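In structure tokens below, several structures.
Taken together, the values in this text are just the output of simple stated rules run on the coordinates, not laboratory data. Keep in mind that what you see is a predicted model, and the values were worked out from it rather than measured. Cβ atoms are built from the backbone, for glycine too; each structure is taken alone.
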Structure I
Amino acid sequence: MEFQSKLLALCSLHILCLLLFHLNKVSAKVPAIIVFGDSSVDAGNNNFIPTVARSNFQPYGRDFQGGKATGRFSNGRIPTDFIAESFGIKESVPAYLDPKYNISDFATGVSFASAATGYDNATSDVLSVIPLWKQLEYYKDYQKNLSSYLGEAKAKETISESVHLMSMGTNDFLENYYTMPGRASQYTPQQYQTFLAGIAENFIRNLYALGARKISLGGLPPMGCLPLERTTNFMGQNGCVANFNNIALELNDKLKNITTKLNQELPDMKLVFSNPYYIMLHIIKKPDPYGFESASVACCVTGMFEMGYACSRGSMFSCTDASKFVFWDFFHPTEKTNNIVAKYVVEHVLAQFLE
């Protein structure tokens, strides 16, 4: 009996060691999450630039650790936070411009993203936010700091093994093309898609030239189903706007083609297409199985049609339990939705970075 107990204890210890070994391997394979994009992945960079596109006030962040509004456009965490956690790195990815953090924090993950930006420089100009080219400049500065912190050889290895996430494109249409004069007079929607896809491809080539080898190119969600669009779709009885969803699908096809092309052209490149479209659409069309009660109305609303920066600074317009809502504000998902989408993308796409 005593022998069996010792054997059981040894087996348990062995299993624990194997588990720890596996976790260490996972951490070693993906040492950091590096993020570029818009409000879907902005961890608070816009707090530190002169723009109205901010969410550093209540009730944003009310379900984040400490109940603090960090500048994330949600009631809590955003997809990149959950991705970093699933890779065993850390629970949240900090914003590069946040002075609370330094290179020791950024060495395992950093977000250069800026709410209201897009592939197109003209999109970032609408609300004076950080354009994509500037995010790349910040990334170059980050690499220099990382080399000083880790040493040049270790920094290069970290960059090549880290997962670089890109998430943007929605603002290029909803905030720019269909809202502002300019691009619509220059391009048809399909021509504009080609224009944006070209910028995405060039950006990935720049990341590759700087040493990135693991890159996730994010697709667009069904943007015609955002509460902002449904609320104003009077003729369609407040249903999803089919035209906007089709635009998202068409651009997603072009982005997916880029991944095929560049994987063939660039040696040692591992470029994947992370598509949130269908999982988001499934949640929106069939919210009940996920425990949601509403997919058409946002938890936090003011009754006005702002571009997603619509949460009231007071709580009188906010729902009691955000986990019952697919969307937090007119433009952005709740923490629960972010978690579901992130888990789906990790399981179906990003997991190959751990192989």
Structure II
Amino acid sequence: MPDPNQQDLHNIHPSDLHTFTKQILIANGTSPPDAEIVTKCLIAADLRGVDTHGTNRIPSYMERIRQKALNPSAIPTINQVTPVVGQVDAHNGFGFVAAHEGMKLAISMAQIYGIGMVSIKHSNHFGMSAWLVQQALDADMMSLVFTNSSPALPAWGGREKLMGVSPIACGAPGGEDGKPFILDMAPSVAARGKIYKALRRGEKIPQDWALDGEGNRTDDPAEALKGVMLPMGGPKGSGLAVMMDVFSGVLSGSAFAGHVTNPYDPSREADVGHFLVAIKPDLFMSLEEFKGRMDYLYKRVVGSEKMAGVERIYFPGEIEMIMEEKRLVEGIPFAMAEIEGLNREADLVNVEHLIVK
């Protein structure tokens, strides 16, 4: 019997999606170089299967631009605090652009001094954290990527929205035989973007994801958005959310303690904070030896004994890499309602529609 929640999905080729998204951004006041950065980051999420942080975010971002809650032409500025510490002021521009500059700065410091740390203030949502990890990997760097976000999660034992569902991400280069290590996870049972995705597609959600406005478990995404997300591991997930706020919000001088604006709320600036670290992996041994050790770790993890019913063990980030290879060939799946939402944005700025083939 077919799943009543499953909709017909239509695959869009990544190159078509890239052209469309970049044109929408430029038409809404983003410079071509910045539009390229934002587009690449959004499509990277779509390719990796992180649909909640991909091009479906375009309508909410564009509405924030229209309501003057996000400045698409803002130019980040850099303050070099020490030889290994910098701060980026995003000036309420795209988080993608400020974070890209921040990681570039962290990498350049780490290449000289072994480590680079960058705090970013007055920023916005920067999508999937894994693209920043990949930026560091492309430079043969290890990384830590923190951000805070709008309130969606209670402190453990509470029921009010206070902490953000703020992802913690990190990575390390792999060797020739193994995969790179890429961890990108939210401190909640599920990312809040999955609630919005279920709402767009008219789907139910698992009952262990969220509470409604009355504090009861719910499978209705609309009711879940009136309540709170549930932290993974109870107090452990709640503690990670507080940690993200300390390093990203308190330290940077950006909003914190529940005062970051929801990216779907175009009424005011978001004032998100980020914290990025790049680390040179050959500080204590050669890069070749480090990568060889990473290869060994990969093989030990994926080759370990499996529990009953498990066919394969994956290294962190490996499932997403497999999905990327698949979607580069087959295209990126969208529900028709999602395509229509993107095409409404195209109509507003006279950009050609995404065509379902």
Problem set entry | Among I, II, structure where P(r) over Cα pairs in 20 Å bins from 0, in percent as derived comes to 28, 61, 11, 0 | II
For this session: Check the numbers for FRET efficiency 1/(1 + (r/R0)^6) of positions 59 and 299 (r between Cβ atoms, R0 = 30 Å, to 0.05) across I, II and tell me which is largest.
Result: I
Problem set entry | Origin of the derived value 2.4 (distance in nm of label points 7 Å out along Cα→Cβ at positions 99 and 171; candidates I, II) | I
For this session: For the read-out FRET efficiency 1/(1 + (r/R0)^6) of positions 147 and 187 (r between Cβ atoms, R0 = 41 Å, to 0.05), a value of 1.00 was computed from one structure; give its label from I, II.
Result: II
Seminar exercise, completed: helix-only ellipticity at 222 nm (-39500 (n - 2.57) for each DSSP H run of 4 or more, over all residues; to 500) gets -11500 when computed on, of labels I, II, structure II
Exercise. Here mean count of other Cβ atoms within 10 Å over residues 139-146 was calculated and came to 22.5; which of the structures I, II was it taken from?
Worked result: II
Problem set entry | relative contact order in percent (Cα under 8 Å, 6 or more apart) - highest-scoring structure of I, II | II
